[in-house]
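What follows is a set of structures to go through.
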Structure P
Amino acid sequence: MKSVALHNLGCKVNSYEMDVMSQKLQEKGYTIVPFDAQADVYVVNTCSVTNIADRKSRQMLHQAKKRNPQAVVVATGCYVQTGTELLEKDLCVDLLIGNQKKNEIAEILEEYFREKGKRTGEETAAEDKTLQGETVTDIALDPTYDEMQLEHISSHTRAYIKIQDGCSQFCSYCIIPYARGRVRSRREEDILKEVITLTGQGCLEIVITGIHISSYGVDWEKAEEERPDQIFHEEKLIHLLRELDQVKNLKRIRLGSLEPRIMTETFVQELTGIQKLCGHFHLSLQSGSDETLRRMNRHYTTAEYLEGVKRLRTYFSHPAITTDVIAGFPGETESEFDETRKFIRQIGFYELHVFSYSVRQGTRAAEMKDQISDMVRKKRSEELLQIAEKQSHLYRESMLSRPAEVLLEEEKSINGEKYQVGYSPEYIRCAIQAGENIRHGEIVTGTLKRFLERDLILLDRGQF
């Protein structure tokens, strides 16, 4: 019986796929061990969103080979798609598995070991790392969704549910369409089957995830060919949410990152009919300057973004609005950066994820003139982080004295006392004093009373 150690890098989609790969390997008799332990096989689920992500992926692969030189080191994920030639030459990597082949990892390993047993000599030919090209395909040419079914999760409270893969937006800074291919949507019946299975095991909340979930369903009925301007299929996404809303044991539905342009009046109205939907909306912004957005190829304006936020705040009570922003994008002038600062303050986000622009080779942005210096990018990032921290505290403060439902997830000791800690639908971290009637994995109601820590609020059940 062989042991396998797994390490995941990158996004929620990668996390979901790693869970499926772990499940597949265990079904074939592999024993899962920690990544810092000695193992027969090491699997690194790589990320390639930036050059830094590429470097981290290589570092983890090299660490694995150093830990056990006799082990089989497997690279899978996005960096395998974007850096195949480099990885074929990397002596620390034995096997490459592309994004469309993750579901077959156990069978691929079996084939690798069979072929390895037939070979003579110590050197492994580069082409053997892909089993003669079978394990890494040209993802741009594959229009099919690679179905995976997650049948169990380590946490019994929340699960990521992948509903689609790929992206057809081609933002000028992003390599993901080349690493993940074009939009491919998962069949509704497969999603429902997975959710029913997981909720039957006690999972109460699902997080809808994908590479570009706003595009769910556009690849069906050849929508993109019939309407080149259509990047959303709101009806398909709403229909899926309605079906999930009917799953008996499910208590919460949380949406992953959404395209700002999908927040039309009709779409937001339809969302209010999803009873289990959390009032937490992540609308990716990237910049508060229209000129910068144009260079990013983001296809919306700050005015359109603002209208979407206003609609959410009209139809939902105190929704949590979160976003991503890139600081120091090529050509970003002081005036454009000032526009971003002002726009962020105008919106008043609950959480702001700030990224200092990082050059990604293979993208249009990497070739743009007027690249911003590291020092300026860092300074701008720090300024935005300071604004983000203030806004986050103000939002939490505004929720004090309001009723809340908290899904308890873990026990935590604070000043010598034990608490059960979890999250509200708005993703506010909350705590309630532990007791005999307070159990991990249940939803409790109460009133948000006071701060226990900077980002932790005490839930008072007595005042509800």
Structure Q
Amino acid sequence: MSNIANAKTAAENAVTGFYDDKTVSIRVSPNSYFIALLLGTFFSALLVYLEMDFWASLLLAASVIILPALALTDRIAFDGKRLRRTGILPQAWAWLNGYYYLLKLSDIEQIETQALRALKRGGSVFYRYRTAVSGKDLKFVFASGGEEYRRMIHQIFPRVSENVLDNRSIELRDYLSEPKEVLMKAEFEHIPSADVLEDSVNPMQSPARQRSAENYEREASAAELEKADYLRRLANELRLSGHLLQALEAFRRALLIHPKDAWLLFEAARCLNSFAGSERDQKLYRKSLAMLRLAEKRARSDKELLARLGESYFQFGDWERARKAFLKSIETVEENFRSLRGMAEISLREGKIAHVIHNFLAANRLAETPALRRWTQSEADYFLHLNDDEEYMEMEISRINLLETLERSKKTALKIAFLGFPAILFGVTLSEDLISNIGWAVSSVSLMIWTGLLLSLNLFSERIPYELVEEED
């Protein structure tokens, strides 16, 4: 069985073993509730300043009591068949207009995960993962923060087609583990702490330089290959937990045993790229790209790895190498869904709409689930309308330009609102009514504008339905 198959089997065993037949849930990302709490607190303070104490008390009570209660009950639950939004607010919304936040597993079209660096300490980076599950015009977003997130990942990801998952989601599916257990495993393998490695290790020296020619040519035994597979898994678990230096050391040891393993080189390169980003080291960044090219060279006819390599190149901003990897996967091996989707994204970057349509239609023919076929067909139809109808294209370009303008204006409005806070504090402290009045006026007007811009961004983020253009005609 291949290394990637072993990883998939381990992930599936985690589902069928510990979490099977259990409903799991996680709290919805509370960003919108935090925004509402900020606005409610600020405007209740403004009402107190205007001596409207009753309304101030009412607004403050709603902000600090009702909003937290809504946030605590607003959760995403998965019962093995469907995702659904629970809580007071979603249920009230469903009761008012019959719009239910419910998505069947078979209707999931895309799962994308972003990694945000929350804190860096030495050779370790504390990541916060934000996962968006979308399908049928619905999107469920949840973020990491403990066991609930791991349970959701282990329940959902192994049950959907791999083509639904992006690169990072696949890694989470295969390697996300409890951080303390991962560190214990690293300790059993005598991998030094990040503090020790930071002073003593040059990350990811070339394996060929670390081994003598005799050892490099020698075929590894079955026991050694098993050890390399274990180190590879441990390295990926350490990487996803944010222990990048220890992950690099585990990858280095695995590569000493099996330096020609293309998958191992690929995953080590992604780890080195993450470390280079955290250190802002261009030399390490270039080294990670060189390792990716070495993995590409040794991938040969592995279409899955070539497609994943193309996605990594694209993520790292090397679009020309991404194109070559996707084309190599398509032309020298065979057409596959991930590479065709990747070529569509490359073509979109280059403004070649006809190529985008062609690649999405080709991907549609290879899609193995109805949800993927529906998504690729809708993408192809959208770009076909753009290509054929100049009026529709102009409307969409205007919408995108408007979004960019709203985003810039939103940031500016928020900065202006914060500039008013010192004036408020200074004026209230020194009883300077004129200064405090100016501060309150600037901040309140800016925050109202910011709120309106935020709502407008959500409104205009959706594509304009082509049917509206047809009706006008």
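Once distance in nm of label points 7 Å out along Cα→Cβ at positions 53 and 453 is computed for every structure in P, Q, the highest value turns out to be that of Q. Each of P, Q could give mean count of other Cβ atoms within 10 Å over residues 77-84, but the derived value 24.9 comes from P. Kindly point out which one of P, Q the value 23.7 was derived from, the read-out being mean projected area of the Cα convex hull in nm². Checking each candidate, the match is P. Structures P, Q were shown, and distance in nm of label points 7 Å out along Cα→Cβ at positions 117 and 349 at 5.3 was computed from P. Taking helix-only ellipticity at 222 nm (-39500 (n - 2.57) for each DSSP H run of 4 or more, over all residues; to 500) from the coordinates of each of P, Q, which one would give -21500? Here the read-out was taken from Q. Once mean count of other Cβ atoms within 10 Å over residues 173-180 is calculated for every structure in P, Q, which label goes with the largest value? Comparing P, Q by mean count of other Cβ atoms within 10 Å over residues 173-180, the maximum is at P. For structures P, Q, which has the highest computed value of distance in nm of label points 7 Å out along Cα→Cβ at positions 45 and 181? Greatest value across P, Q: structure Q.
For which of P, Q does FRET efficiency 1/(1 + (r/R0)^6) of positions 237 and 341 (r between Cβ atoms, R0 = 30 Å, to 0.05), calculated from the coordinates, equal 0.40? Label of the source structure: P.
Only the coordinates and a few stated rules stand behind these numbers; no lab work does. Bear in mind the structure is a predicted one, so any value in this text is a computation, not a measurement. Cβ atoms are built from the backbone, for glycine too; each structure is taken alone.
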